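In structure tokens below, several structures.
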Structure 1
Amino acid sequence: MPARRSFLAAGGGLLGLGTIAGCSPLGTINALVPGDTHERIADRRYGDDERQRLDLYRPLGRAPAGGWPAVLFFYGGSWNSGARADYRFVGEALASRGIVCGVADYRLYPQVAYPDFLRDCANAAAWISTGAVHLGLDARRLYLMGHSAGAYNAAMLALDARWLEGAGLAPARFAGWIGLAGPYDFVPIGNRAVRPVFHHPDVPRESQPIVHADRRAIRSFLGVAETDSFVDPQRNSARLAEHLERAGTEVTLRWYPRANHMTLAGAFARPLHWVAPVLDDVEAFVKQA
């Protein structure tokens, strides 16, 4: 993917925020997260491995009649880096808007390769689904969400039924999915560090979310930065939106002119809300159902 230089060519977490927040950008952002907007329930196990855990962020007070809507969030990092503790700002942002947010770890390369991390994500989704009533969630308003490589994970769970079916669920169990700056059609893979994650040169065609965009797809929200130099928004999000619309799926495509690949997720943090109204748009999408 020459000129596209996706996260597959340059890495895909929020490290680029260093130019905004200093040497430890995520640490700085999370240090500013208020503690009076949410309740954090840490270290919930959805499997036996140390990486198979998630943190829950809940709004304060009693759940409304019918329960809170909920989002399960998967972070990016090219499937070889990332930690749920780094995304407290995402959990707090959604909880402050009356949405429960689970931030899940999943096993990374080289511990696992495709498709094992998708099985982890599916099991995390099953944990949320199974515990919905106990957790005060509205079982009719559960969503999958991710940024960058995490958006890929959310897309695959939402579009390719194999993974949720393996965890005893179906995509229709969820009210929709949200992908931010996601890679959905990225073969050939340029980044040598990512190639083994997908078994290069024998990358399975079915590993690409765009292959699974058909009439069975659930409601979709795709958010992209206009100046994304890591994941080409036209090839990935815009084309996926076209495929979903052609299949008859309800899809929302939002473009954010001031954001880049990293700050699109960073905009969930209060000091960076000005970058893009992505939190407002995600809240509206979740609460519309």
Structure 2
Amino acid sequence: MDDTSTSPLITVAELRRALGSDHPPTLLDVRYKQGGAPGAAEFAAGHLPSAHFVDLDRDLAAPPGSAGRHPLPDLDAFGAAMRRVGVSAGRTVVLYDDWVSAAASRAWWLLRWAGHTDVRVLDGGLSAWRAAGLPLTDHQPGPENGDFKPVAGHLPTLDAAGTAAFTGLLLDARAGERYRGEVEPFDPAAGHIPGAVNAPTMENVGPDGRFLPAEQLAERFRSLGVGEGETAVYCGSGVTAAHQLLAMAVAGFEGTLYPGSWSEWCADPSRPVATGA
């Protein structure tokens, strides 16, 4: 893709130009909503031209269990799924969804963790494309033959024991009411990991679903203590925490993901739980 930007985000205008170039990116639709309509059905009803659908539960996670609701996927299965939708090592990948880029961020983080070096997220996702008056299609693309071979470990992660021993800044990306333990709609216990600081993912974006400007995001994260040492992030199941890491990357910061997140942590009743602010 002929684009020299180093941002992990791509605008609608940039994507439109790239899709019309001699070297278009691989475009992946990662629509997913907890409790919402199935992403595959919505994809079939209309999606960006040339996009392939990626299923978060099937392609971007292993089955739920003791490691959480969205454990990291089996590497061979992940590689096969990515090759099937055309992901290749030397070709830019652009991701989008209709969930303020949360599911797209999971794919962004996974591909980079597995060694792909050129991955972007469409800022504003499907809504931004529609707002620009650009067309959708219901054409279902056939399988492709990408060459991407994932190799784990290109980005840092923590397991539950490592999170318990972590001495840096630990950010909880969930909504405040879940962090405080007032409600818990998905997991068996309410509250947060002791010592974690609440930093809700949804505060990374504006009302239009686009990420806040880099300077504003940087100010937000510095106010939380990001940049003063190591930072790790968790959420409910390792999805919106990837969104937090994407926002941090936009702002010029790095961080570590705890993939198991709260769903793994609270599954073991011997692990401590904190409530309140």
Structure 3
Amino acid sequence: MDLNTKEALRQQQNEINDYALYRALAQREKDPDKRAVYEKIASQERKHYEFWKAITKRSLEPNRTLILFYIFLSRLLGTSFALKLLERREKSAEALYRSLFDTYPEAREIYAEEMTHEKELIDMLNDKKLLYAGAIVLGMNDALVELTGTLSGIAFAFDKSVVVGITGAIMGIAASLSMAGSSYLEAKESPVEGISPTVYAAYTGFSYIFTTLLLVLPFFLISSIGVALAVMFAAALFSIVLYNFYISVAKEQSFYRRTAQMLLITFGVALISFAIGYAVHHYLGIQI
């Protein structure tokens, strides 16, 4: 099997996978306008599959595991994220179709349809999970900055790792309630269509609490304060990378720029707090 045949089969598989996914989304969608768009794109993807089938002379079945994965992503992180992640793959497909213009005239029509998919989806989707992304980043970012700084600063003030964890958890939960209240007032005073102040506050508070638990957990599991701190920083790094990947896909923003900014702020504050805590411990000898 030569390279061209492999490439054709790969694209044919992608098209039947996309067809099955959009059909599944259409069946689950209650909004008639959104359902119509899903069905339209599914129909086009089926036609694209038939185009490749005529070339390869092979029949392929959708990858059910992949379909379920994207359905899971849409439920967990929002349809905007799942479909934009899927549409990223279409960039290579568009280049492939352009290369076929002279050999297969039908490729021009398919290329035009592929180019319209993303615009139709962006115009159609009003994903609530994406609307509340600001609340999530507010809670998560504040927790990362405040808790990594706080835990780094007090680490030298205590001789037991679990005490650091308990202190951080208490401070984090208290701060999450304060942050949720502030978010509610902010959303109430500056209303945005489609955003409920109560839900906005809940997203902020839960995001803050979840990040707090992630950061303090190492101190409950690891007796060495130094090792627990290292694991905490690793967890913070993982959270920053994961969140910014989500935002970069869902909102089509620069992943590297956003990640660099959050890393600089989070670890910069933590480093300063760590230095203050070390100085207090070393020069004043304070330890509990």
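Just so it is clear, none of the values below were taken in a lab; they were calculated from the coordinates. Note that this is a predicted model, so its numbers are computed, not measured.
When Cα extents along the principal axes in Å is calculated, the result is 51, 43, 37; to which of the structures 1, 2, 3 does this value belong?
Considering all the candidates, the number was obtained from 1.
Match the computed value 1.17 of Cα Rg over 2.2 N^0.38 Å, for residues 52-171 alone to one of the structures 1, 2, 3, and report its label.
Label of the source structure: 2.
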